[in-house]
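Please find the structures below.
We did not get these values from a lab; they are worked out from the coordinates using the rules stated. This is a predicted model, so every value here is computed, not measured. Cβ atoms are built from the backbone, for glycine too; each structure is taken alone.
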Structure P
Amino acid sequence: MMPSDPALYIITARIRMKLPALVIMLPALVILLVLWPAGPDGTAEAQNRVRILQSDQLEGVVAPEGRIRKLTGNVALSTDDFTILCDSAWHFMDLEELRAWGNIEITSERDQIWSDRATYDLESEVALFEGRVVMQSETALLFSEEVFYSFATEIALFPERLRFEDERGVLVADSGYYYNALDSAVFRGNVQVADSLQYIEADSIFTRRGDEYYELHGRVFLDDQENRTRLTGGFVLSDSTGYRRVEGGSRMRRISEDLSDTTFLWADWLEMQQKDTINTFSAYDQVHIWTERYSSLSDTAHYDDAIEQFILEGNPRLWYEEMQLTGPYILIQLEEDSVRYLDSYPGSFAVQRDTTIDRLNQITGDTLFVQFEDGSVSYMQVWPRGNVLYFVKDSDGQADGAIEMTADFIRLVFEEGELEDVIARRNVDGIFHQEHDGISQKRISGFVWEPGLRPERPEEPIAPRLPPVPDVRPFELPERFTGGNGIADRSPSRPD
């Protein structure tokens, strides 16, 4: 895999083209290093760019690639960018390239790097590390088996699978870039993030870690274990203020604090804001909500966790057991995740199906209020200009006509889901309709009954698609690795 950045592509390609030359060298003329004279050809300058601090054995050779300094055993070198410890190293003086093998440790002003093999281009200041590669900055550890790193720009390219650890948790991905100076990164391919409070999956992630800014792209899954909430979508943006935006067919599942109720929400896009332990969110375009007791459909939905309140707007429809409520505006007041009351205006319409006689009781008015007790409708009331049609039953519980009424105030009282009483006040007018064929189809003006649109519980689970993040690092750590900077081994968990 080659980097998408053009400058890095040229540099990494240059390093890769040099590698075969080191393998197919012809027999070389061995010359003692101390006898290799410095002259106008730049030998002294080349030697000064790689300074020998220690080596058990030194020799100089001339090969088709030019002059080579070979160092073997307890090698210690320095360049303008770093110092290096390794088992052996070759300095290709004319190619301005340094290669090292075995137990490598590199220390620069900002980083430490360990690897099994390394190739460093002195002109571009880009290095290729291979084998067991570990990079340590002030705030993070990175693990991979192949890394390109620019000491000039402090950019690391990971063409192979990588693991990133910091005090927040662990990230793994198929490839990525890490911009050390800016503390930002791009990770691509089967990206997973795990810590004690959340788990994330995405096709790619861009982050400015210092600003706590994140963009998640493609098949995003987020499990917020602290708030018992799961999200999916095509794109998620998150920042340090607690703001999140989910686009591309957002879906959310939230479990109540006592674990007794589950709410599903799906819409075209979703905005969330978290401050301390309080959450608010707004959903837009084809908003569906489903819970065990009620469900709704609207153009927009707003929720405030502090006051446990939903507001539905844009042709909203709400279903609760055998009732449907429609109106331009619907307020759902919750209490410990159960519906306490509904408030809708203006020109709202409610239908309550009497299942014993299969008739539809209807009530409408400027403002419609529905009160609940113990999870069932206690009463409905409308004012002003109320209009109601309710079906009555005889002593045997059989259908026995209907009463149609108008008044400034009307209240329907229910007991155990059955209509028990009707109260009307001021400017009351009404008529009794005798039982006859077709009376069950009688409707008052504004009637809306759409049970076929009622959202059902989603069959597709909101669940992770990738296996858990490994608890252990991808390889046995290099001998020189000290495990410094206080970053401990992680044991992240992925939700089921």
Structure Q
Amino acid sequence: MTNTANIISTVTDWVEPDLTSMTPNANLSSVPTFPLNILGPYWFNYILSAAGDRLPRDFFALNVLGTVSGLIGNGLEAAMPSPSTVREPATLWMVNVGPPGAGKTPAFTPFLEAVGALEAASGVVRKIEDTTIAGAIRVAIDTPEGLVVMDDELSGWWDSFSRDRGGEQFWLKAWNGKMPYAHNRGGRGGGASVIPRHNIAVLGGTQPATLPTMLKATSDIERGFVSRCLFAYPDPVPKNQTGTGHAPNEREMEAVLERVSELASLGLRSVSVTDEAVAHHADWTSRFNPADLFLDTTKPDGQWVSKQYGMAIRLALVLETTWWAAMKSPDKRVMKRAQQYAALADADRNDKGAERAAAQKKLDALIHTYGFSADGTWQRSDTGPDAVTLRAMQAACDLIENYFYPHFQRCQQSAYPPVHLKAAKDLTLMLVRRQKLSFNVRSMQKYEAFGAVSPALHGAGSNEVVEDVCAHLEELGVIRPVITRKVGRKAKDYDVNPLLLIAAKKYLR
């Protein structure tokens, strides 16, 4: 055993090794935080209050969108001419990713409880907690309004694709959100139970450890399921944060969600996508597509991007409904100001450019908060948003490209870290545990017991990985090659930084 005195005595020109790349998830790329202003003033303030400084706001944001999506159910669909009419439901599958203790459950619970309160008040079931096919069918047959899976741990839902007979087709049609689903009851009664419009949104969380199973495709059908999900995998909130903000008004939140829930009881209504929104969507998809991003559509990245044509329409409808449900009713003073700003912003009535721009900015703020029309008039619809506007489509496309895509890529990085990074950590752990101050590469590759620790570094075919690992550890100051003047085949001997045996305790657990 190498003791501390011996370690210190061997330190000459070594510096402390950089082991930060070996901490959990150190290989993950940075990701943006969710832009809360996109959700509108009400939800912006709600999330700031509920999350405080203790919880990731991203989890709350996805829970808002997922809950609204599920409660819209079969109440609304977006209709977009392009050139033949494309109809998309509001169905979204939202997945929050984080390790235990990351805050998924505290962010999820208020929404689960709010939907439960709506169910109790209306007597209509809107959520599924039993994700077996049999359990989901029992609820869906009696719920024409549409449903949402709400599960804090979605691994069971994902397992049902392959575990339950017919699972893949059941959930594929649930995502489609527009098709009937016939369930053959069998038994004495025979016949089939039909779900007229099979529409099930999904909202929940999962741990990084389950991502490899979730992202691994076992069939052609299952390969497309992950591309239908929108992920949030935020950085953890530092544990030393103690601010809490103030508790939000949960009854007010339930009232906002109740407005959404009531839409499904009115029957299906098509919401037109405005011409400006259609044009923006066409421009966006002309550059955000697998071909222009040089992505292979047989690989996860390409498959995910290829699904975003319809996803943007769905997300825009959900955003539009989110804003509509949370809009405040303006008082007389606000309505008068809106009329004044609209008049000042009218180019035919005001030739002062700077004054027009200032008035338009103020009018836009009132439109965002209260839902005024561009001419300063206000009328609240009780049947949901009147249209999917340019603002909603811009927000949806921006979220997909600049928020959800980086988070999807982070999920892939977590599930499948580069082989040489994992192997480098395995080798470093072995050096620490065996208190090694030097080693020979070829001896390591032949060492049978090491094959169980890191197969990538052991046996035939490991040479390329070993070279990458040693080069990486050299850059980090963990090892350095032993310089020799011997001729012939190089021995590939390395000295180990003696400070590693001290520094490793801080990083390698």
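Computed quantities for the displayed model
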quantity	calculated
Label whose coordinates, when mean count of other Cβ atoms within 10 Å over residues 259-266 is calculated, return 16.8 (choices P, Q)	P
Among P, Q, structure where helix-only ellipticity at 222 nm (-39500 (n - 2.57) for each DSSP H run of 4 or more, over all residues; to 500) as derived comes to -14000	Q
Structure (P, Q) behind the derived value 51, 29, 22 of semi-axes √(5λ) of the Cα gyration tensor in Å	Q
Origin of the value 25.6, where mean count of other Cβ atoms within 10 Å over residues 91-98 was derived from one of P, Q	Q
Read-out relative contact order in percent (Cα under 8 Å, 6 or more apart), computed value 7, structure in P, Q	P
